[in-house]
1. A value of -15000 was derived for helix-only ellipticity at 222 nm (-39500 (n - 2.57) for each DSSP H run of 4 or more, over all residues; to 500); which structure in I, II was it taken from?
2. Comparing Kirkwood radius over Cα pairs in Å across I, II, which is largest?
3. Hey, distance in nm of label points 7 Å out along Cα→Cβ at positions 63 and 87 derived from one of I, II reads 3.3; which structure?
4. Taking FRET efficiency 1/(1 + (r/R0)^6) of positions 151 and 255 (r between Cβ atoms, R0 = 30 Å, to 0.05) for each of I, II, which is largest?
5. On FRET efficiency 1/(1 + (r/R0)^6) of positions 207 and 295 (r between Cβ atoms, R0 = 25 Å, to 0.05), which of the structures labelled I, II is highest?
Structure I
Amino acid sequence: MGKIIFYEERNFQGRSYECMSDCADMSSYLSRCNSCRVESGCFMVYERPNYTGNQYFLRRGEYSDYNSLGMSGSIRSCRLIPQHRGSYRLRIYERENFQGQNFELLDDCNNIQDRYRMPDCQSCTVMDGHWLMYEQPHYRGRMMYLRPGEYRSMRDVGYSGMRISSIIFYEDRNFQGRSYETSNDCAELTSYLSRCNSCRVESGCFMVYERPNYMGHQMLVRRGEYPDNQRLMGMSMSDCIRSCRMIPMHRGSFRMRIYERENFNGQMNELVDDCESIQDRYRMPDCQSAHVMDGHWLMYEQPHYRGRMMYLRPGEYRSFRDMGTGPMDMRIGSIRRIMESC
């Protein structure tokens, strides 16, 4: 039997409510819920009443701050996930009301785009077992819990905007020639295309690079059409895209430290939001290394988010020059978070 304890305040403080089943509206018991402890079993917690809105899967453990889960608001409802020991069976459909191409799943799938060439999933039928659907490949991004039943529209169950990131690369300009579609990172596009001179982002956000292994000049591309890479990247760029990274959606806090010199030396400053000019805010003449703790960031060559850019995901960057992460002569002028709106 599952058991979860909700607390009004962070760090398990304030009034509490103990639950061992579904709860459609936490406000019946607590005015707010900002932390919880799962004593046993597994639960889904939701940002809105009646099991709607963004949702998160919780196993046994302590969750001292809802922000650490990536939630933008407090917990409003929860579902107990019953233990299932039988078979698993799920049928997914490309469009609402069980329309479009469909496929049956009996086990996990870490990328429906790669396995089925299916760009989206808007309805499904769960025949057996309990499932989690994720927004991004490899079980990342926002999630949705499905118990046995029919789901004619993901929007009808209170979850809209969930879509698999997808980008299509074309050999020639104006979306001509052979194409290659992907929904995750690709270190070497020449494994699939001899060249890449245009692209179309079906959903999500990607960084595209002029060199293999995510190096050289780079550009953020959002949903839309890019018929000519030279126009997209600027005349200083080479003609072709050589690699790409999918940028996962991030809903939690943002935090990074920037350092004036390589190997985390010199002046240091910590950022939790955008900075349109590191010179004006910190009197910092250059940034040569960084440590990204939370979130995904773009660093720009000039103030006010202009000029060449460099994408940083969580990790340590001891030397931008040695890693080939960005242009060798690039100096950092401004820094911006990659937000959900991407």
Structure II
Amino acid sequence: MQGLVWRLKALDPQASESLKVITYFDALVNSRANAEMLIRGAAVLCDCSVGFAMDGRSMCVDASGRTMPEQQGEWPSKEFGADGRVWIERASPGFVNDELILERLAIALGIFWDRTSPVAATRRAIETMISSESSLERRMEAAALLHLERTGSYRVHTVPAVMPMPGSSAVVHTEFGAIRAFIRPSMATAPQDTRAGIGLATVPQELDRSWQTALLALRLTSPHRPIHNADDLGSLIVLAERASEATHEPADVTALKRLIAEQPKAWRMLEAIAESGSLRAVAGQLNLHHSSVQNRASEFTSALGFDIRTPSGRVRLTLALTLFLLATNRFD
């Protein structure tokens, strides 16, 4: 490792130190250096201790390349991969190239992990299974790696990426935020203490469809209904899939947005009214007096411009609530 550093120092004296850092890590990546070699090389460049943590494994070495315990402190750091982190144990202000060394080290470790880690291989297989652009051949190869039965029934489960969950998963960056995707047997249930969307059951080669419906289901979750199963959506799936194509916002949704902005707590009662057959049932569900629910329903009817107490009004309310969630739910 020291020899590589000295060779870099022998470059054209006019070459910038930044170029040397980039060239250094490119050489390590091209030589397929492992994590230990990358960390030791970074420590030599920094002339101070450098460490990393990933997939439950961690390592810290000093400038001489000796392994040592991580020192506690607010060190400059950089994330890589799904949950990896690298840091330089030098207090601010750091040296001029510390930030670049961290960046190139994070990139190099990410490449190494993608190439060698079973976790990364599983993640790529899940991404292949749920991508609509994957060929059938690639799907079947990924299904074999994931030990999915060719004629078995599976569902994609989705949760916001920030929620830690056990098991193999892939994080997909969508226009609605970062979403963590899992592939589960069709009869598996989602944990009750999370927010999740569950897709339609399909055979492995059609899991891209399950992913699409799982994402829709997640977008239709709410604080009072944190888990949504695409099976329960029925024909609403068609509406939800076409909603993004609309060029104008329906008047019902505009009125609903205005009402929720003025009365955030109205959502729970509106949701209950849409799902219940009578206001008396809503009163029992929310533990409120029947007359109170009647008065609020009358107020909401005036605000929305249609009678939510009638069967047709509840259908309109259901559609408006659905479109509202699709338009506003984000998982950043």
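1. Answer for the origin of the read-out: II.
2. Of structures I, II, the maximum of Kirkwood radius over Cα pairs in Å occurs in II.
3. So the calculation was done on I.
4. If we compare FRET efficiency 1/(1 + (r/R0)^6) of positions 151 and 255 (r between Cβ atoms, R0 = 30 Å, to 0.05) over I, II, the biggest value is for I.
5. If we compare FRET efficiency 1/(1 + (r/R0)^6) of positions 207 and 295 (r between Cβ atoms, R0 = 25 Å, to 0.05) over I, II, the biggest value is for I.
Coordinate-derived values only; no laboratory data. The structure presented is a predicted model; accordingly, all values stated were derived computationally and were not measured. Cβ atoms are built from the backbone, for glycine too; each structure is taken alone.
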